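Bear in mind these aren't lab numbers, they're just calculated from the coordinates by the rules spelled out. Only a predicted model underlies this, so the values are computations on that prediction, with no experimental measurement involved. Cβ atoms are built from the backbone, for glycine too; each structure is taken alone.
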Structure 1
Amino acid sequence: MQRPAPTSAERERALGTGYGLGAYVLWGVLPLYFVFLAPTGPWEVVGWRVLLSLVFCALLLTATRGWGRMLAVLRNRRLASWTALAGVLIYVNWQAFLIATQSGHVIEVSLGYFINPITTVLLAVVVLRERLRPAQWAAIGIAAVAVVVIVVAYGAVPWISLIVTASFGVYGLVKNRIGPAVDAVSGLALETMWLAPIAVVQLVVVAVTTGITYGSAGVGHTVLLSLAGVATAVPLLLFASGARRVSLTTVGLLQFAAPILQFICGAYILGEPMPTERWIGFGIVWVALVVLTVDMVRNARRSRRLSVRAAEPVV
């Protein structure tokens with residue numbers, strides 16, 4: 001029996017899932033890309049990442065005739081301020097990510113992104129005053145226990161993980177407040193535009209102190225470093241294309257691909273240590289994520305059933 005052709009909505013969902021998964025897979029393997037950029041240090045990489053992302057966005061805005069959209073956002077003082085704040089937050093995230101990646105702490109980065117869904121839920125309570133379901137509170141509590149276990153057993157506060165999850169969590173909150181008023185390309189263009197002076201100063205300091213490596217470490221290295229803007233923008237654009245085609249539940253499930261791949265990169269490709277106490281801490285975090293994911297899926301199914309019942313004609 002021949003299967004019926006997929007509907008337009010089904011094709012859009014499949015396309016959105018593909019885009020979203022592509023974004024998270026690229027984010028998951030980015031640590032390997034940044035490791036390959038040695039001997040370029042994290043401060044220089046972030047400087048070039050900001051400037052090259054701005055150049056790439058300028059090319060995209062020209063190709064898509066999007067300058068008008070970006071200028072309209074810039075003329076709106078409230079939206080422009082939100083993009084400036086988003087720029088500061090993503091700068092902190094990028095810098096922490098690069099320092100960790102190039103100093104052998106990719107596993108700590110993955111922990112930060114594993115915790116990120118729980119951080120997002122916590123921010124919804126603290127900032128947006130949302131009410132949580134019991135399972136969500138349980139997930140937050142379990143995650144807090146995991147951090148305590150890591151601090152006590154491993155003997156150190158996982159600062160990199162906490163900075164990564166806090167900066168990206170608040171960044172997501174800011175992007176939520178901006179909403180669809182700013183498209184992905186215009187948003188990234190404005191964020192990197194605000195950061196451009198910081199990037200220039202940063203590169204000047206690097207040039208004076210340790211020396212700029214761009215163009216001095218071989219053709220292959222120069223090409224790789226030149227792609228920093230593309231490596232930054234492409235996953236973001238894939239994510240934006242996918243997020244508007246699928247449900248938040250789907251996005252929430254897809255996002256686990258990034259920290260899983262980062263964990264694999266750190267533990268099995270780069271050979272970072274995973275002592276027993278670290279496995280215990282990660283295990284507790286994964287329990288919290290299972291609790292959160294099961295609750296998220298159940299709530300989505302319940303909401304879908306209620307929507308179907310509400311749409312049924314009253315006889």
Structure 2
Amino acid sequence: MKMVYDLHIQAEHLCFLSHGRFSYEIIVADDGSTNKDAMKANMEINTLPHCRYIIRGYNTGRSCIRNFMAQQAKNDYLLFLDSDLAIPDQSFLKSYIESEGNDVVYGGITIGGSHKEYRNNLRFLYERKAEPEHTLEKRIKNKYKDFHTANFLIRRDIMLENLFDERFKNYGYEDVLFGKKLKQNKIKITHIQNPVLFDNFETNESFINKSEEGLRTLFRFSEELNGYTAILSLVGKINKIPALTNIIKLWHRLFGRMERAWLTGNNPNLFIFNLYRLGYFLNIKQ
């Protein structure tokens with residue numbers, strides 16, 4: 001809800017500065033949520049000018065809900081933001097407005113929180129470790145593989161011609177295939193420094209559950225995503241040595257539960273997390 005208020009204030013300010021020439025709408029779609037308190041609070045979105053809160057009766061998946069919002073939208077450009085993120089500064093919308101004219105613009109993500117506060121949170125440790133690999137300079141060098149759908153601007157006509165793959169019903173990797181699709185269709189992605197703030201970290205148990213779900217999604221679409229994820233590249237190298245593959249698979253069957261208990265506890269370890277993910281993926285069956 002705070003994100004909507006922040007965006008609304010910035011949008012209204014842009015309207016004022018443009019003497020009404022700037023047009024906008026904010027659409028929030030509830031994809032089958034069961035949190036009644038959150039749904040009740042979000043109903044206030046409908047009281048704000050140019051804002052809509054749409055409740056859908058059942059969960060359709062991250063791809064389908066994004067496609068639905070694109071079809072609901074009316075303006076020429078669409079800005080997609082994940083709801084668990086925050087707007088870090090007052091010039092966020094202005095920076096995207098200044099980048100209009102491009103096909104697709106990705107602003108990036110910055111990780112909030114302190115190590116002292118979140119030293120026992122696996123998601124925080126994972127994201128903070130990965131953050132230096134996603135600087136603007138590195139994103140520019142890897143435009144399509146280092147693209148995520150948590151914070152991007154896209155021309156509406158391009159979006160409607162390149163909808164998300166609705167086979168992706170569960171968590172994970174729909175954004176990777178979307179980036180690959182943009183590359184195949186020769187649609188340019190422009191990277192800028194206009195990040196959203198990620199400082200809302202789920203519990204270790206929840207993050208492990210999401211990671212496992214994402215790995216199952218990756219396994220299902222591994223042929224189409226080959227060459228676009230680090231774990232598939234690593235698995236490809238490991239599978240060239242069958243003995244090593246068998247050792248990792250056996251290790252996971254013997255010690256996977258112990259690793260999982262460690263990761264969901266109060267002292268998670270990133271090396272164990274990566275080992276667990278690798279073993280989990282290699283043990284997924286058709």
Structure 3
Amino acid sequence: MIQLDGLTKRHGDVLAVDDLTFTVRPGLVTGFLGPNGAGKTTTMRMVLGLDLPTSGTATINGRAHHELRHPLREVGSMLEAQAVHPRRSAYKHLLYLAQTNAIPDVRVAEVLDLVGLTAVAGRKAGEFSLGMGQRLGIAAALLGDPPVLMLDEPVNGLDPEGVLWIRTLIRGLAAEGRTVLVSSHLMSEMALTADRLVVIGKGRLIAEGDIGDFTEGGAAVFVRTPDAASFTRRLELSGAHVQPGGADELLVTGMTAPDVGRLAAAEGVPLFELAPRRASLEETFMELTRESVEYGAAR
């Protein structure tokens with residue numbers, strides 16, 4: 001379990017993380033989302049003891065990172081996959097990590113096989129592609145077989161097969177009862193991978209909850225009818241909000257599809273199409289973080 005309580009980080013006049021409190025529970029994949037500059041990486045660095053908080057606490061299974069005797073056996077992390085000496089082989093990189101954390105040497109071969117790098121274990125890390133570097137970073141995170149995992153943008157540089165592999169791996173690790181925190185900018189991937197979400201903006205918590213909570217609230221009903229104008233008025237009189245689409249299309253919120261269908265039947269309105277439509281995670285994320293984007297394009 002990862003617990004943050006009032007975690008705050010200032011860089012001079014810049015408030016990078018602002019009184020952040022949330023819990024990452026075992027047995028679930030928790031997605032950590034936010035726009036660029038939201039404070040995600042800074043937060044993860046404080047959990048791992050790489051940055052000191054200005055105030056507040058961050059603990060891993062009840063202890064601060066500096067209190068862990070063999071950190072890689074308690075928490076595996078990947079914040080920067082390319083943080084490897086370029087002239088060191090993949091095998092030697094992992095071997096040295098294992099030896100400093102009392103991890104058996106045989107584990108190095110196991111994780112290299114797990115991430116698909118056995119054939120290139122003797123190659124220098126500086127010769128690796130971006131995708132291979134990501135796999136090496138994940139191997140390092142898994143080296144100590146830790147109960148807690150923190151991965152920052154783990155699918156960067158991976159091809160479609162690699163993305164599917166890491167998604168399956170992450171979900172499998174959580175199913176074993178591990179605590180898994182994953183940051184990503186790919187909303188479509190988070191929708192397929194995460195069980196829960198934590199969304200921050202400008203260092204502050206914006207929302208958290210089960211992933212279904214982030215789409216059900218934006219549920220709408222798509223309607224096609226030749227009587228769009230008059231049916232719009234009837235829907236609005238019934239308390240719905242209606243957004244016109246094409247000449248005969250309406251997007252209705254505030255009413256369920258059965259209620260829209262019953263109103264159409266009562267009013268004698270012909271329907272060509274009636275279908276519930278759930279908001280995508282991307283749409284919900286954009287709405288939640290609208291006021292937190294620091295570097296947005298002109299509109």
| A value of 5.1 was derived for distance in nm of label points 7 Å out along Cα→Cβ at positions 152 and 272; which structure in 1, 2, 3 was it taken from? | 3
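Work out the source of -9500 here, i.e. which of 1, 2, 3 gives that when helix-only ellipticity at 222 nm (-39500 (n - 2.57) for each DSSP H run of 4 or more, over all residues; to 500) is computed.
So the calculation was done on 3.
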| For Cα Rg over 2.2 N^0.38 Å, for residues 72-111 alone computed as 1.16, the structure of 1, 2, 3 it came from | 3
| field | Of the structures 1, 2, 3, the one that 13.5 was derived from, the read-out being mean count of other Cβ atoms within 10 Å over residues 128-135 | value | 2
